[in-house]
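As structure tokens, here come the structures.
Every number here is computed from the coordinates shown, using simple stated rules; none is lab data. On a predicted model such as this, the values are computed, not experimentally measured, just so you know. Cβ atoms are built from the backbone, for glycine too; each structure is taken alone.
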Structure 1
Amino acid sequence: MNFKSRVIFLSSMGFALGMMIGTIITAVTATMEYADGTVYLCSKEFNDFIGNPLLAFVIQALVSGLYGMIGMGGSSVYYIEEWSILRATVSHFIVTVGCYYLTAFFLRWISPSAVSDCLIMFMLFLIPYLMIWLSKYLSYRSQINEINKELIVLKASEYADSDAA
């Protein structure tokens with residue numbers, strides 16, 4: 001898969017996942033926060049800001065989808081061969097955490113003035129980010145080790161063939 005196709009594929013997947021995850025997490029947290037027997041698909045603050053619950057839900061789904069698209073599509077930076085793992089990770093992290101806060105502020109998940117909420121949101125972002133990064137890193141490292149083992153076997157068989165000749 002070429003780079004452009006990879007970006008399009010990952011972005012599409014990210015959009016769908018972002019919509020689903022954003023809706024589920026917001027519905028659960030907002031419904032639990034207000035605990036008045038009503039199921040909320042958006043924060044009350046965002047509903048009030050938009051003025052129409054259905055329109056607020058549609059906008060939230062689209063914005064969550066865009067965030068997912070940026071996060072997953074942005075992971076394509078790991079396939080830029082000229083970039084180190086550090087450069088790709090720092091670039092991806094800065095873009096995704098920045099978009100995370102823009103999304104959270106716009107959708108009224110948190111207020112920019114609520115410093116403790118911003119720190120909690122950062123931890124809720126950082127922990128899964130690190131877990132996903134580590135699992136991908138270990139997976140790729142395992143694949144590289146397998147390829148290296150196969151190269152050693154291939155090289156050894158080439159030496160055996162050249163010694164026999």
Structure 2
Amino acid sequence: MRIPIVNEEDEIICYKERENTNPEDIVRATGLWIKDKDGNILLSQRSLSKKFGPGLWGPAAGGVVEEGETCESCIIREAEEEIGLRGVIFNSGPKIRLFDCFGYFFTATVDSNYEFVKQDEEVEQIKWFSQEELNKLLKEKPEIFMKGFEEYIKILK
């Protein structure tokens with residue numbers, strides 16, 4: 001899979017096979033934050049077999065933008081693949097420069113009874129968290145979350 005490599009201004013400078021990227025490369029990534037009508041937040045735990053961040057909790061879905069994709073088409077594809085989410089309107093959120101990527105974030109409100117279907121290769125588990133439960137975990141066990149999670153979660157506030 002070829003992915004765009006961008007400069008500090010988020011302009012595409014070249015394409016590389018994902019496995020050929022290096023730590024200096026900046027990529028585009030997407031994340032989907034889902035809430036229900038009661039304010040609970042849906043998170044996904046990354047598969048334990050993932051190369052990067054195995055077993056860590058993060059947005060409901062997300063991934064690296066591939067060649068020929070827009071950020072919006074990427075998050076639609078990732079949400080369908082990873083958690084089986086279809087037919088939901090995503091709202092564009094902020095673009096945040098963190099670490100080795102420009103993160104493009106999207107939000108959605110989904111009924112807590114929606115029957116998500118996780119992709120085992122990508123997702124270990126999917127779980128709804130109350131804001132209180134999430135705050136407690138962030139304070140007591142920050143190591144179970146993806147790098148930058150506290151910055152990302154601000155998108156929902």
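Worth a mention:
- Structures 1, 2 were shown, and relative contact order in percent (Cα under 8 Å, 6 or more apart) at 22 was computed from 1.
- Cα extents along the principal axes in Å, for residues 12-59 alone derived as 35, 21, 12 - corresponding label from 1, 2: 1
- Value 25, 17, 15, calculated as semi-axes √(5λ) of the Cα gyration tensor in Å, assigned to which of 1, 2: 2
- Structure responsible for 2.4, with distance in nm of label points 7 Å out along Cα→Cβ at positions 52 and 76 calculated and labels 1, 2 on offer: 2
- Which entry (1, 2) yields the derived value -29000 for helix-only ellipticity at 222 nm (-39500 (n - 2.57) for each DSSP H run of 4 or more, over all residues; to 500): 1
- Origin of the value 3.4, where distance in nm of label points 7 Å out along Cα→Cβ at positions 36 and 132 was derived from one of 1, 2: 1
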